Structure 1
C-alpha cells in the first residue's frame, strides 16, 4: 500500500519537478540580453555598462521570463564602478543616504544627460514638491509651492538652475548642499569671506562703504552693510528667501529662535519702511533723489 502511495505521489509531482522545456530563447547573462530588452539599450544617453553589454555587472544571470535580479542592492551595485556618493561629505543628499540612486538616475538609458530621470527643476520637484522632514527633525519647506506661488522668484532658478546654488548634489561638507561658502544659519561670526555663494552673481560692493551701489540706503548710509558687515553678521537669508518671496525676495516671516518672526516691509519710490521684532519700525529715504527706476536692491 505504501509503495502504491509513493508511486501515485511521484506521478502527481512529476510536472513540477521536471526542468522547464527550452522555449527557444537564449539564456540571460551571456551578452544577448538586448535581443529581448531593446527598450533598455537604446536612448539618447546610454549607461556605460549597457554600451559594453556588461549586464552581468549589475544583474545575476537568470532564465527567460525572469524577474530582474541584482548582484547587490542598487547602491552597492553602483559603487562597484562609481565613487561612493555616501562618502563625499558630512552632508549627504537624502536619496543618496537612503541608497536610492534610481530616484534621480535611470540605470540603463535616458533622454537627459547623466541619466537623469528628468531635467531640473522638475527632477527636484519629485521630492521637493512637498514638505519634507529630515532625519534630524528639521522641516524642509515645499520649495515648488514657494517658487510657483511667490510674488517674486529668485532669478537664479532660471539662470543657473537648482544646481547653481546646491552642488555637488550628492553631498558636500556644507549644510543644505550649498555650492559655495555661506553661513550655516541666520548669523555668522564676521562677514568677510562668508558669502561666496551670493557673490557668485551679486556685486560684493553691496557690502562696501559706497551707498550708491544699492537702492537699500538711508541717505548715504548703505543699509546692506549695516545689517551684514558686522561681527555678528545677519545672513542674507535672514531677510531674503533664496527661492521666492515678496518684492526683492523679502520674507514675510523669518525663523527666530523657536518661532516665526513677521517681517513687514513696504517700498516707496524713494525708500521704504520696515517693521520687525528685531528693531523698532524704521524708514529709509534715498538721498539725493533716487534715479528713475531705482527702487532698491
Structure 2
C-alpha cells in the first residue's frame, strides 16, 4: 500500500479513486466492513481504493481536554488499512487551520487530489468546521460533482452503537469480551519485552514486562490473554496483570504477562498480548504469601477458561 503524508493543498493530483474517509481509531469491525466494501467497489470499477485519515486525532487539536486514549498507533492503523484492501492511504496532518475548513472546502481539496468516483463513509460521519458537514452535505456535493456517495450503518452485534468510543468505555470497565465483539478480535497491546523488577520470578511466576505502544489500557486487573510469540512457537495462553502492583512499595504502572509452562528468554522480543477475559480487579494483599496463593489461583482459573474457550 502506498502511503502519502501531505496537506492536501500541496499534494499532487493522483486520482481517480474510490475513497473512504475517517479517523478509524481501532479499525473496528464496522470500519473494516466499510473499507472492504470500498476496496471491492474499486476492483469492480477498475479503480484504486484510497483511505483518507488524519493524524493527530482531530479531538487532540480542537478539544485537547477531551482527547481520547488511542486504541492504535498510526502505523497499526496503516497496516489494518492495507489488510482491508486499500491501495493508498492519505494521512492528512490535522491542524487548527485544517479544522477551520468548511465541509465544501475540504471536499473540494479531496476532489482536486483524488478525483473520487465514489466516497464511502459511515452513516454518522461528520466533517469540516465544527463537524458541520453530514452525509447529506456529502451527498449534495457528490451529486454536483459526479461522485456517488455510499453510506454504511455501523451497528454492533447487540444492535447498539459501534464506535471507537464505545470500545474505550468497554475497556475502561474491564469488559474484554465486549471490546472484542466490537472490534471483531481481542483488544491487543503490542510492544517489546523489557527488564522489570523480577518480582514475578521470585514469586514463582516469571513475567514478561511489556513496553506497550498504545495509549488505551484495559481496567486494572488480571486477564486471560492470548500472546503471540513471533519466533517462539505461535500463540500461547497468558495471564496478564495491568496495574500498579499495590502490594509493593514504589507503585508504577506495568503490563506484565505470565506464560504458564514457558521458560524461554523474551527480553527484546516484540509481543502482541490480546485481552480475552478479566479474572479479577487489582487488589492490595496483606502479604507476599497471600499474593502468591492468589496468583496460583489466577493461573488455574485462566487455564480452565482457556481450555473451555478453545475452538
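Throughout, read-outs are computed from the coordinates displayed, never taken from laboratory work. The structure presented is a predicted model; accordingly, all values stated were derived computationally and were not measured.
Data table
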quantity	calculated
At a computed 11 (relative contact order in percent (Cα under 8 Å, 6 or more apart)), which of 1, 2	1
Of the structures 1, 2, the one that -9500 was derived from, the read-out being helix-only ellipticity at 222 nm (-39500 (n - 2.57) for each DSSP H run of 4 or more, over all residues; to 500)	2
Highest-scoring label, criterion being Rg/Rh (Cα atoms, Kirkwood Rh), among 1, 2	1
